[in-house]
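No value in this document is a laboratory result; all are computed from the given coordinates. None of these values were measured; they are calculated from a predicted model. Cβ atoms are built from the backbone, for glycine too; each structure is taken alone.
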Structure I
Amino acid sequence: MSNGIDETALRDAAETAVSQCLNLGSDESCVVVTDDERRRIGEALYDAASEITDDVVVARYPPGAQHGEEPPASVSAAMRAADAFLAPTTKSLSHTRARGAANEAGARGATLPGITEEVMVVGLDADYRSIAEHCAAVLERVGDAEEVRVTSPRGTDITFEPGDREWLADTGMVHDPGAFSNLPAGEVFVSPETANGTYVVDGTMMPYGLLDEGQELRFEVEDGYVIDIDDDAVREQVEAGAEQVGRDAYNLAELGIGTNVGVEELVGSVLLDEKAAGTVHVAIGDDAGIGGDVDAPLHLDGILREPTVWADSVEVELPR
C-alpha cells in the first residue's frame with residue numbers, strides 16, 4: 001500500500017464506512033464515485049461493498065478543476081439510481097446539484113472530498129455512535145439561538161444570525177433514504193441568513209492546507225458577505241468564482257462546529273480538520289446544499305483554533 005498505509009488499516013476503514021456509516025444491505029445497490037487520483041480508496045470501498053452486495057459499481061472520472069464542480073452527467077445519473085453512494089473524490093461533490101439530486105431521489109450516501117489514505121484511516125478509526133451523541137449535545141445548545149457569536153485568541157469576533165435556517169448534523173450515520181454526510185464526519189453547521197464581524201483562520205484552509213505557525217488569514221464580513229480578504233492566494237480563489245457568479249462568490253456560507261473527538265490534531269486536510277472537536281470553521285461561497293440560497297462554484301472552509309462560542313450570550317461547552 002502506498003504512502004506507508006497498511007493495507008489492513010485501509011480495508012478496516014473502508015469496512016467502517018460501508019457497514020457502520022452506510023449500513024449497506026445485501027439487497028441494495030451501491031455506486032462508488034471516484035476519480036483517477038483517488039482510485040485506490042475507491043477500490044477499497046468497492047471491495048468492502050462487494051463483500052455485502054453484488055450490485056456495486058465504480059464510477060471513475062478525471063478530477064474536477066475545483067470544489068463544487070459538477071461531475072459528468074453519467075456519474076450524476078448513477079448516483080440518482082443507486083440505493084447508496086460513497087464519493088471519495090479529489091474535488092468535493094458535497095455542494096453539487098448531482099449530490100442533492102441523488103438524495104432527493106432517495107439515495108443515501110457520503111462524500112469524502114479530498115480524502116487521502118492517511119486521513120481515511122485516521123478519520124474512520126472512530127465510534128460514530130459517540131460522534132452522533134456529541135452532535136446532539138451541541139445542537140441542543142445552539143439550535144434555537146437567534147445569535148451565535150464566535151471569538152478566538154487570534155482576533156476573531158463575529159456574530160451569526162441563523163434566522164429561519166436549520167442547524168444540521170453531520171454524524172456520519174447515513175442509514176435512512178435520502179440521508180447525507182461527509183466522511184470522516186463530526187460537525188454541526190448552519191448556513192446563516194447574515195453575519196457581521198471578523199474571523200481569523202489559523203488552522204487549515206486551501207490553497208495552503210495546514211497554516212504555518214503564526215500564519216493568519218483575516219476576513220471582514222458585513223451583512224452576510226465577505227468584504228475584505230487579507231491574503232492574495234485565498235482572494236484569487238474567490239475572485240475566480242466571482243467571474244462566474246458575481247457577488248455570490250463572497251457569500252458567508254457556513255458556520256460549523258467540530259464534534260469528532262477522535263481527531264486529536266490538525267493535519268492539513270480540510271475534510272478531517274473541520275471535524276476536529278473544539279474547532280470552528282467558517283466557509284465562503286456556495287450554501288445551496290446546506291440550507292442556503294446561493295449557488296456558487298466554490299465552498300472555501302477555514303478552520304479556527306481555540307474558539308469560544310456563545311449562543312444568545314451563553315457560552316457553549318464544546319466537545320474536546
Structure II
Amino acid sequence: MAANAAQDKVDVLIYGPSKPVIDGGFPANFVLHKFENQRDLGRLASDVAARIRGIAVTGLVQADAAMLARFPKTEIVSSFGVGYDHIDSKYAAGHNIVVTNTPDVLTEEVADTALGLLIATVREFIKADRYLRAGHWTTQSFPLSPGSLRDRKVGMVGMGRIGQAIARRLDASLVPVVYHSRNPAEGVSHKHYPNLIEMAKDVDTLIAITPGGPSTLKLINADVLKALGPRGVLINVARGSVVDEEALIAALKDGTIMAAGLDVFANEPQVPDALKVMQNVVLLPHIASASVTTRNAMDQLVVDNLKEWFAGKPPITPIPETPVKGR
C-alpha cells in the first residue's frame with residue numbers, strides 16, 4: 001500500500017517567486033520543490049531533479065535549455081503570464097515537453113492598463129499630480145497639455161487577444177485604430193499594415209502589445225520612431241525587448257517623438273536613469289496585469305494546467321508550439 005502511494009506522488013518544481021495561490025494550490029499527492037532562481041536551483045539534489053515531472057515557472061525566470069535539461073522526466077512546464085520568451089519552447093518541443101501559459105484571464109486588465117497609460121501620457125497626469133503636490137497650483141494653473149486623444153490615430157503593434165481588447169476601448173473612445181502584424185488578424189475589421197514603418201508614418205501613436213523573443217527584438221527602432229514623428233507617442237505593454245531602448249531615449253531627448261508610456265524595459269528591474277529624469281515619459285514597474293484579482297487568476301491557471309495534466313487530461317492553455325500529447 002505504501003509502495004503504491006509513493007508511485008502516485010508527482011514531484012513538481014516551483015521555479016520563481018513564491019506565490020500563495022500556487023504554493024497552496026496542489027493536492028496531497030503533489031510533492032513541491034521550491035526554488036526562486038537559478039542560483040538557488042544549484043542546491044537541488046540530482047536524485048530529486050531526476051524525479052521532477054512538472055515545472056511551474058512563476059515569474060520571468062529563465063527556463064533555458066540548460067535548465068530544462070536537468071530534469072529529464074519533465075512532462076510539462078506551466079508558465080505564469082502570456083509571454084513565454086523566457087522559456088526555451090523549441091527545446092521543450094524537441095523533448096516532447098508540453099508548455100502552457102496563462103492567456104485570457106489577464107486580457108482585460110492589461111488592456112485597461114494600456115489605455116490608462118496612454119491617457120496618463122498624452123494628458124500628462126503624473127506631471128500634473130506632482131505639480132499639485134508641490135504646491136504650484138496655489139500660484140499658477142497647470143499648463144494645457146499639448147497632447148490629447150481627440151486628435152490621435154493609434155497604430156497597434158500586435159493584434160492578438162489583448163490588442164483586440166485595447167482596440168475595443170479605443171473604438172469606444174472614438175479614436176481611429178489600425179494595426180501591424182505578420183498576418184491579418186481573423187475577424188478584425190481595422191486596417192492591417194504589413195509594413196510597420198508605413199503604419200508609423202500614417203499614425204501618431206504606437207501601442208506595442210506583441211510577443212517578445214528573437215522575432216520581435218528591437219522591432220520598434222530608430223527608423224520606426226522617426227516615421228512616427230514629433231507628435232508621436234509610444235506606449236509599450238509588451239516586452240522591453242520589443243523596443244530599441246537606446247534609440248527611444250535618443251528620440252525622446254531630441255524631439256523625434258513627443259512622449260512615451262512604458263510598463264516594460266529591456267533589463268528589468270533596472271531602468272535607465274535617462275528615462276527616470278525625463279518629464280515626457282510615464283514609467284510603470286511592469287504592472288499591466290498586477291491586480292490581486294487578475295494575478296490570483298493567473299496563478300490558479302498555472303496550478304490548474306499541472307493538475308489537469310497529471311489527472312490524465314489535456315492541458316488547458318498550451319502554447320501554439322507545444323507538442324500536446326494525446327490524452
Structure III
Amino acid sequence: MNVAEIMENRNAFSFEVFPPKTDVGMEKLCGKGGVLEQLYTLNPDYISCTYGAGGTNVGKNLEVLDKIVADGKCTGVTHFTCIGNTKEGIKEQLQTYLDHGIDHMLALRGDLPFGWTGTGGDLHYATELVKFVRQEFGDKFCIAVAGSPEGHIQCRSLEADIAFLKQKQDNGADYIMTQLCWDMDQFRYWLDAIRAAGIWMPVDVGIMPILDQAATINMALSRNACVMPRALSELISKHWIFPNPFDKEPFDAAAEQKKADFKKAGIEYTINQIDEYRACGINGIHLYALNKYDDVAYIAKEAGLLDLI
C-alpha cells in the first residue's frame with residue numbers, strides 16, 4: 001500500500017528529516033544505531049527527507065533515502081522542487097529516484113533562495129510540477145503536495161491558494177502535507193473550505209515540535225508568517241530569555257533553566273495540539289524530527305501515535 005492508500009484506511013504516522021551537510025551529521029543520522037534506526041523502532045509509515053535551499057544537498061538527500069529504502073522498515077519520501085530545474089533535469093533526477101526504489105515524492109515549488117525572483121527553471125509552480133510528473137511517469141509516483149492552512153505567504157489570498165490546491169489535485173496529486181499551523185480555528189476553517197471546494201485528498205498534518213524559543217519564533221515569521229496564538233505567545237513570554245532568545249550570550253542568569261522549562265512546556269503544548277488535530281478528522285500526523293530522536297519519540301508516545309497501526 002502506498003501512503004495515500006494507508007491514509008484512506010487509517011491515520012498515518014511519519015517523520016521528516018533533513019540531509020546533514022557534514023560527514024559527522026550523516027553518521028549520526030544514517031550510521032549504525034543512528035537516528036534513522038531509532039526512529040524505525042516507533043514504526044512510522046514513512047520518513048520524508050527535505051531538499052536543501054534552492055535544491056542544494058540533493059546528493060545527501062538521495063543518500064539518506066537510500067538508507068531508508070535499504071533498511072526496508074518504512075517508505076522513503078523525497079521532497080522535490082522546481083528551483084533551478086529544467087524539464088530534462090527533472091526527468092533524469094526522478095528516474096534516478098525510481099531506479100533507487102524511491103517512488104514517493106512531495107512536489108513543491110520550493111522556497112526561493114535569497115535574492116531570487118523566480119524558480120530559475122522551466123517550471124514555476126507545484127501545479128506544473130505535478131502535471132509534468134504525471135505526464136512523464138504516469139502512476140509510478142505517489143505524489144504529495146503542500147497545503148497552507150493560513151494561505152501561502154506569496155499567494156494573493158487564501159481563496160486563491162485553495163484554488164491552486166484543487167488544481168494540484170486535478171493534475172494528479174494524491175495527498176496533502178500541510179505547512180505548520182498553530183492557529184487551530186484557522187485550520188478548522190481551512191479544512192472545511194477545502195472540502196467545500198471539492199478537495200478530497202487525505203490531509204497529513206505537519207507538526208513542528210515546540211522545543212526552543214528562538215526556533216519557534218523563527219519558524220513562525222521568517223518564511224511562513226504563521227499566527228502565534230495567545231497561549232503560545234504567553235508560553236514564550238513566561239520563559240523569555242533576556243535580552244532576547246536569539247542572543248547567543250544572554251545576560252539572563254536563569255537562561256539555562258528557562259530553556260529547559262520552555263522545552264518541557266512546549267512539548268506539552270505540541271502533544272495537546274496533536275490531540276486537537278486528530279479531533280478534526282485529519283488523516284495523518286507528520287512530525288518534524290529535526291534529525292533527533294528523544295523529543296519526538298516522547299511526543300509520539302504521549303500523543304498515542306504509536307497505537308495507530
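The maximum of Kirkwood radius over Cα pairs in Å over structures I, II, III, that is, the highest value, falls on II.
Quick check on the output: 23.8 is mean count of other Cβ atoms within 10 Å over residues 171-178, derived from one of I, II, III. Which one produced it? Label of the originating structure: III. The value 9, 35, 35, 19, 2 for P(r) over Cα pairs in 10 Å bins from 0, in percent, for residues 19-194 alone was derived from one model only; which of I, II, III is it? Of the structures listed, the value fits III.
In this comparison of I, II, III, the computed figure -9500 for helix-only ellipticity at 222 nm (-39500 (n - 2.57) for each DSSP H run of 4 or more, over all residues; to 500) is attributed to II.
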